[in-house]
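Just so it is clear, none of the values below were taken in a lab; they were calculated from the coordinates. Only a predicted model underlies this, so the values are computations on that prediction, with no experimental measurement involved. Cβ atoms are built from the backbone, for glycine too; each structure is taken alone.
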Structure P
Amino acid sequence: MSHDWPLSLSNPPEDLGHQWQYRILLGVDHQQNNRLLAALLGQFYSLQILPGPSPQWGQTYDLCIFDSLFFSRHTQEIAEQRRAASPVFLPFLLLAKQTHLPLLTVAQRQQVDDVITIPVDQTELLMRVESLLRTRQQSLKLSAMLAQEQLLEQQLQADNQILQKMATQDGLTGIANRRAFDEKLAYEWKLGRRERSSLVLVLCDVDYFKAYNDTYGHVLGDQCLRAIAGVLNTVIRRPADMAARYGGEEFALILPNTDTEGALHIVNRLRRTLQARAIPHQASSIRGTISLSFGLAEVIPTDPFDTSDLVRAADAALYCAKTEGRDRVIVAPPLDHQD
């Protein structure tokens, strides 16, 4: 860089009077040129000057201006700064003699966004600086917009997950609702038919629940249903199993790849857990606590049957349990033996 620049700018351009928000990093080893640049650019921008052989770079600047001497010593650091700033545009402006430009390596050229040859015209320098800073500002705005869009997309995904959960979750008990039950049963039926594996459906009904509501009120009735749903969730332990609120005071268990013996083991564990909870029910003619009646049906999904046949079989078994005295488990006969 020449010591005597042709300083042709007597007054700063009008559009530079408000540019203090821009921060320029100045890395110029030639002391006289460093002072000249600092005096010129310091009128319009916030400057950070890099002294010493090991500068502390940081990321608090919008443009870096350096000369050939500084560039040759810090090519690697400049490359690291560009990578750290990505994908936001962080410009680097090189001041170099015309004779030095052919000596730049390919790697060095890739680290430079613009070059001004020495001697430097002040007007041209300021125009180049402004152009790079505008590009930097546009990049920052674009990055902010993309970040906002990403945040909105994440929020939308979270909202969709909440809506999906609301669509498949019973609002009172927190377990799967009837829609989720229907979708799960259809899925497990197809899977069981393909793999020729057994599928068990258990329907259960709270004994004398109308009398419970009449005695304790609907608020405690809702609490009772939530407690029963919690017991159902406790006893099913495999990821493929599902506990659902079938409707009103009726609940259901879908137990894929399970036979009647295994299902009875789960139901009996459920009954013991419920008895241990000992939810008071003074209006029950069976016992002084809440109890359930169960209808259980097993099938290996195959034609000509479908899910509705399995539901009817479990529902018929549940009806038998209720008519035979409640608080018991009735197993439906195989589907191909039913009338």
Structure Q
Amino acid sequence: MKIAVTGATGTLGKAIMLRLSETGYSVIGIGRDQAKITAMQNQNFIMKRCDINNLAELTTALTNCDVIIHCAAYAAPFGSKKRFFQTNVEGTKNVYKAGQQNSISRIVMISSASIFDRMTHDKPHTDATPELKYRPKHYYGASKYDAELFCLSQPKHQWIGLRPRAVFGPGDQTLLPRLKRLIGKNNYRTIGEGKGLIDVTCLSNFVDAVCLAIEAPESSLGKFYNISNGDPRTFNSIMQFYTAKFPGNYRQRKLPYWPIFIIAHLASAVASIIPGKPYEPTLTPYGLRQVTGSLTLDISGAKAALDWQPIKTFEQGMEELE
């Protein structure tokens, strides 16, 4: 079986490439960043430079492949609407079109728990894509939501979707940089009490789910499945555990919520009027929600449909981090 991985130069894509190669699959990575592609080629990965927004390039890159794992996405707390939707929605459509032209047997679509951003979080979210009235306002969540709707309109036997929450692991370039911003000389900062419950996902647990999705029975296709460790932690406890890895005694420093809320909205408003949105504010309303609000997932669907279990614990995953 020959498998193509889009977004192969990212943390998730590279981890998937490594696992599949070790398992014995023939794997091709697709990415845009030539420097990262070259670095992966030097590690003996087979790579192709391709923009998923170029349908002709993508169709050629996927020649003779059997399965696509679609990881490529623009994920950021701030950015231009055009870039979010061009990459996350139109890019996904191109993956399906290119897959159909190459008679791909299965697409494993990687979504995001950010599609739940506009809902209340008083209980774990089920696998169901929310109703349209709950479509997120933030461009990232909205674009991933629209991509899910597109997938749900496609023939069910062609795809299966995974919806992870806060994946972290070796080489992480998403969660770790944001945690590090909150660490001072002898303290770590939380906004408010830091009691929001956050579901996180060890990278290896996520990759386990991807591998199982490749071979999942047809009865499980045509649906998205939530993926997490199934062990929500407060933001304060996450920061406590992470800072315990370093020398010294780090204490919690609580920052007042409402002044930070106002600053985040003002900073985003100012950054938004600059053409092209060339820089990301240190804190955005989206980022603020991620570290102050609760968001947990019901992962029973993935356990039943994929025969999957999150094996690595939160503590084991944190021990792998720098």
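Once distance in nm of label points 7 Å out along Cα→Cβ at positions 111 and 311 is computed for every structure in P, Q, the highest value turns out to be that of P.
Taking -11000 as the value of helix-only ellipticity at 222 nm (-39500 (n - 2.57) for each DSSP H run of 4 or more, over all residues; to 500) derived from one of the structures shown (P, Q), identify that structure. Intermediate values should be presented prior to the final figure.
Details: P: -15500; Q: -11000.
The correct label is Q.
For the read-out mean count of other Cβ atoms within 10 Å over residues 271-278, a value of 14.4 was computed from one structure; give its label from P, Q. The read-out was computed on structure P.
For which of the structures P, Q does the calculation of FRET efficiency 1/(1 + (r/R0)^6) of positions 71 and 207 (r between Cβ atoms, R0 = 30 Å, to 0.05) return 1.00? The value was obtained from structure Q.
For the read-out relative contact order in percent (Cα under 8 Å, 6 or more apart), a value of 13 was computed from one structure; give its label from P, Q. Here the read-out was taken from P. Calculated for structures P, Q, mean count of other Cβ atoms within 10 Å over residues 167-174 is largest in Q.
Of the structures labelled P, Q, which one yields 55, 43, 41 when Cα extents along the principal axes in Å is computed from its coordinates? Value 55, 43, 41 for Cα extents along the principal axes in Å corresponds to Q out of P, Q. When mean count of other Cβ atoms within 10 Å over residues 39-46 is computed across structures P, Q, the figure 13.4 traces back to Q.
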